[in-house]
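Just below sit the structures, each encoded as C-alpha cells.
Bear in mind that the values in this text are calculations on the coordinates, not laboratory data. What you see is a predicted model, and the numbers here were worked out from it, not measured in a lab. Cβ atoms are built from the backbone, for glycine too; each structure is taken alone.
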Structure 1
Amino acid sequence: MTEFTSLIRLRISAHEAHYAGGLVDGAKMLNLFGDVATELLIQSDGDEGLFVAYDSVEFLAPVHAGDYIEATGRIVSLGKSSRKMIFEARKVIASVQVAGQPSAADLLAVPVLVCRASGTCVVPAACQRKARG
C-alpha cells in the first residue's frame, strides 16, 4: 500500500479561544483532523470523500490562543470505499505569559501531544479517480 500522509501547521488565534485563560475547545483539533483527512482522501482517491466516524478521540493537553499546532494523519488501511486513518496534534510553539510581553512564545524542544484520534472516511466507488496498485 502506498503511504499517504498529511501535515498541517497553524497558529491558534485569539478568536478561537472560548474559555477562561485563552483555552481552546477540543473541537478545534477535530476540525484540523477533518482537514487532514480531506487532504489524505485527495491524495489517495482524487476526491474529498466523507468523514463517517471517529473510533476514538483522546484530549491529552490544553491548547491556548497563540499556540502553534501541527496536525498529522495517515491512512492505515484501505477498503473498497473506506479509509481508516489515525491522527495526532502536537503543540510545537507555546504562548507564554511574560509581564510586559503580551506576544511572548516559546519554541518547544519536545512537541507536546495534545490530541490523538482514529476514524474512518469513505470515498464512494463512483468518485474514486485514482487507481491504486
Structure 2
Amino acid sequence: MTATLQEQAQQSIADSVLKHTYALIEALKHNYIEYSIRGHQRATDNVEYHQRRIDELMDGDCPIDYVIETGKKYHKVIMIDSGNSRSVHCFIDKQTGSVLKSASWKAPAKGERCNLLIIKEREWALENADWSGGWLYRR
C-alpha cells in the first residue's frame, strides 16, 4: 500500500469509529429516557407532574446530553447533566474502536470493555449501554 492508501484506510476507520460513537451516544440517551419513564411510572404522588414528565421525555426532552471531545488518541464521551455537571462516561480509541472506562477526567482505565468496530460487540454495547456507565465495569 502506498502512504496515500494507508492514510485513506486509517481515515475510513476513524470515520467509522466516530459514526459508531454517535450511535452509542444515542443509545445512552435512549436508555436514560427509558430509565426516567420507569421511575415516573412507579411514583404514586403528584400523578399529574409525573405524567407531564413522561410526556416530555417521550417527546425527547432529556435533561442529560453527551458530547464528544476529541484528543490525540481518544474520543472522550462526556455526560452533561442538566446543563452544568460534566463527567467522563468513557473513552474510545479513535483508531481501534476500543471502548474504555474512564479512570479520571484525563485518562482511561486499562482493559478494553468492547470494540465498536466488531459488529457483535458493537451490537452488544448498543443494547446494554446504560446512561450511568454500569455497563463499563468488568464482570
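By the measure mean count of other Cβ atoms within 10 Å over residues 63-70, tell me the structure among 1, 2 with the highest figure. Walk me through the numbers on the way to the answer.
Values: 1: 20.5; 2: 14.6.
Largest value of mean count of other Cβ atoms within 10 Å over residues 63-70: 1.
Tell me which of 1, 2 gives -5000 when you compute helix-only ellipticity at 222 nm (-39500 (n - 2.57) for each DSSP H run of 4 or more, over all residues; to 500). All intermediate terms of the calculation are to be shown ahead of the outcome.
Numbers: 1: -5000; 2: -15500.
Of the structures listed, the value fits 1.
To test your reading of the models, identify which of 1, 2 gives 2.2 for distance in nm of label points 7 Å out along Cα→Cβ at positions 31 and 71 when calculated. Present the calculation step by step, with values, prior to reporting the outcome.
Values: 1: 0.9; 2: 2.2.
It must be structure 2, since only it matches.
Using FRET efficiency 1/(1 + (r/R0)^6) of positions 15 and 55 (r between Cβ atoms, R0 = 30 Å, to 0.05) as the calculated read-out, with 0.50 as its value, let me know the right label among 1, 2. Mind showing how you got there, number by number?
Working: 1: 0.50; 2: 0.20.
It was calculated from structure 1.
For relative contact order in percent (Cα under 8 Å, 6 or more apart), which of 1, 2 scores largest? List each step's numbers first, then the result.
Numbers: 1: 31; 2: 21.
The maximum falls on structure 1.
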